[in-house]
Structure P
Amino acid sequence: MSAVIEIEGLRKTFHSVRHGRRVAVDGFDLLVEAGQVHGFLGPNGSGKTTTLRALLGLVRPDSGRMSVLGAPSPAQLPQVAGRVGAIVESPQFFGNFTGHRTLRLLARAGGVPVGRVDEVLEQVGLLERGGDRVKGYSLGMKQRLAVASALLKDPELLILDEPANGLDPAGIREMRDLMRSLAAAGVTVLVSSHILGEIQLICDHVTIISQGRRVAAGRVDEVLAGFDQHEFLVRVAEPERAAELLREAGLPVAAHPEHLVVGQVTDPSVLSRVLGEQGLWVTELTPLRPDLESVFLELTGEGSHLALPRQVDGSALPDAAPPADGLIDLDAEAGAGRGGNA
């Protein structure tokens with residue numbers, strides 16, 4: 001597969017009078033190949049939006065190499081801009097304009113046939129509300145209008161920053177179906193989101209950023225497999241006695257009121273044998289597989305396991321950079337209003 005997005009060694013610092021100079025993105029790498037639905041995950045302040053803004057020429061990086069659809073960014077970004085649709089942060093619309101008029105203006109400005117407007121409104125489920133003023137839209141409807149604006153150019157690459165923000169469960173499902181249909185049509189999608197269950201359902205590849213640095217990258221199943229502790233949920237009539245027997249057999253056991261969680265189990269038949277020999281019969285034996293949320297929480301230090309054990313791609317994890325919450329980018333402040341869509 002050919003690379004659609006390449007980022008190597010991206011570094012960006014921010015300035016503020018209060019905090020001085022801080023590193024927001026520090027040596028970050030990202031590779032998105034053609035045809036992928038690629039999840040881009042990280043806690044608030046981890047550098048996700050800064051990375052996307054740098055990639056799209058909205059922020060000037062300190063160092064690093066970036067390319068979009070084979071064109072070096074930002075130097076040659078205008079040459080491929082017509083093939084890219086993007087929403088970074090929450091775009092602002094004129095409240096007194098209808099959704100239809102908003103997209104017509106954007107289509108004309110971008111040299112897109114006006115007939116495309118109804119097509120994208122239908123794609124995002126807003127065709128029947130296209131004649132309503134935007135100020136009457138819910139937050140979720142405004143998000144869908146933003147996605148429609150990014151689709152106007154019928155892009156080869158779609159970059160979405162928190163597209164499900166403000167959507168109800170039905171809207172989230174519609175967004176999921178939309179991204180799947182775009183991927184099936186050959187569109188490469190890079191999506192950042194905090195709804196990790198959705199990312200696991202939608203994306204085939206994922207990159208996780210924490211404190212400005214990449215801590216995991218690869219196929220979703222490979223990332224999850226790297227954190228499989230071979231744990232099993234065990235239900236048995238006498239859990240306390242069973243826990244003692246399993247510990248004597250050298251297995252780590254976490255006891256809960258109604259079940260046990262046993263780790264480092266390479267052959268589950270061992271559990272049945274150890275307990276059965278003592279007259280304890282297993283009523284449930286269920287493998288526990290890591291999900292994207294648990295892996296994300298462990299890698300980013302946001303959960304109960306605060307360790308950052310390694311990068312999933314195998315490279316050494318560098319010292320953490322300070323978070324960039326609350327910092328002001330003085331270099332790009334003049335262009336801050338451009339962060340809506342590209």
Structure Q
Amino acid sequence: MIGYVGGYRGRVDITKIQATKLTHINYAFVNIKNNKAFLAKEETDTLNLRNLVKLKSDNPGLKILISIGGWSWSENFSNAALSDSSRKAFAESTVDIVRKYNLDGVDIDWEYPGIPGEQGNVYRPEDKQNFTLMLKEIRLALDGLAKSGHSRKLLTIAVGGFSDFIRHTEMDLAQQYLDFVNLMTYDFYHAKVAGHHTNLYDSKTYPAENYVDKTFREFVKSGVPAKKLVMGIAFYSRSFTLSQFAKKGLGDSILTSQYGKGYTFIKDSLANKNGYLRLFDQHAKAPYLFNPLTHEFMSYDDEQSVAEKCRYVNKNDMAGVMFWEYDADLKGYLLSQINKSLK
């Protein structure tokens with residue numbers, strides 16, 4: 001049960017984190033500069049990391065990792081992974097942060113090796129091999145830290161939940177250096193018609209290119225053991241304004257799209273309230289909201305879809321689940337459901 005906790009907003013209020021319901025916290029994000037990992041807001045990041053470690057008093061088994069990169073800070077990964085010397089510098093800098101703050105490991109969220117992510121990101125064909133070599137170098141550095149008297153440290157990655165990510169990486173080779181592979185099975189993109197952004201299965205009525213079951217099967221086929229794969233759950237929604245002729249939401253034409261509300265707000269203020277109808281796609285195992293007056297559509301996860309995903313995790317012997325991100329559901333509706341379903 002891995003939760004991403006965002007420090008990019010500023011100070012994290014750890015009193016709102018239910019530490020006993022988590023096994024891992026990935027602190028997002030650490031930046032990259034001059035081929036080294038660094039804390040972009042050192043004063044705030046330092047406070048956050050030290051406070052997160054204090055949560056171990058409530059849950060001694062809790063692991064705290066730094067997550068490096070993310071959508072906005074992946075532009076320098078390609079340079080950091082480019083040569084033996086740059087990979088070594090990057091690995092040493094990540095370990096320095098782990099050692100300094102007494103953390104439990106590193107999560108690499110490179111969006112994406114070999115293909116564009118955010119506009120302006122550097123990417124190269126060589127990223128395919130260099131990604132593997134970079135992970136190997138980090139693994140060696142973390143193992144070196146363990147040999148100096150520290151406990152064994154974790155190395156995980158967050159991966160794009162689509163086929164092109166697999167084609168531009170060597171997952172069969174990379175996985176040997178990893179403890180977990182966190183599948184970002186959300187933000188499934190829809191350009192023209194309203195669809196699900198984190199659906200477990202394909203929708204029979206409006207088939208999509210991506211869905212969780214497909215992503216899982218493709219990563220297993222690529223050589224990653226199921227026991228290392230972690231399913232991604234969205235604690236937030238994707239919101240769409242649809243055409244004035246929209247009648248049902250799902251499958252109607254999109255005018256604009258944006259990052260949507262978090263689940264606490266959806267459950268408390270939107271679902272079957274204020275004109276928003278809560279509907280459920282039985283084939284996709286995915287909920288959605290539609291407001292026929294304002295023509296707004298939202299795709300998200302709720303307790304029903306989370307229970308389905310956890311059932312899938314157990315059935316397929318996956319490692320567990322992770323979610324983005326904690327602040328989107330501070331009342332813990334979905335985290336409680338995860339604990340109920342997985343325990």
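No lab work stands behind these numbers, since they all come straight from the coordinates. Because the structure is a prediction, the values reported are computed rather than measured. Cβ atoms are built from the backbone, for glycine too; each structure is taken alone.
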Open item on the list: Using distance in nm of label points 7 Å out along Cα→Cβ at positions 118 and 238 for the comparison, can you identify which of P, Q gives the largest number?
Closed with: P
- [ ] Using the calculated result 2.8 for distance in nm of label points 7 Å out along Cα→Cβ at positions 102 and 262, pick out the matching structure from P, Q.
- [x] Q
Open item on the list: Out of P, Q, which has the highest value for mean projected area of the Cα convex hull in nm², for residues 46-149 alone?
Closed with: P
Open item on the list: As an exercise: Rg/Rh (Cα atoms, Kirkwood Rh), calculated from one structure in P, Q, equals 0.97. Which structure is it?
Closed with: Q
Open item on the list: Quick check on the output: 15 is relative contact order in percent (Cα under 8 Å, 6 or more apart), derived from one of P, Q. Which one produced it?
Closed with: Q
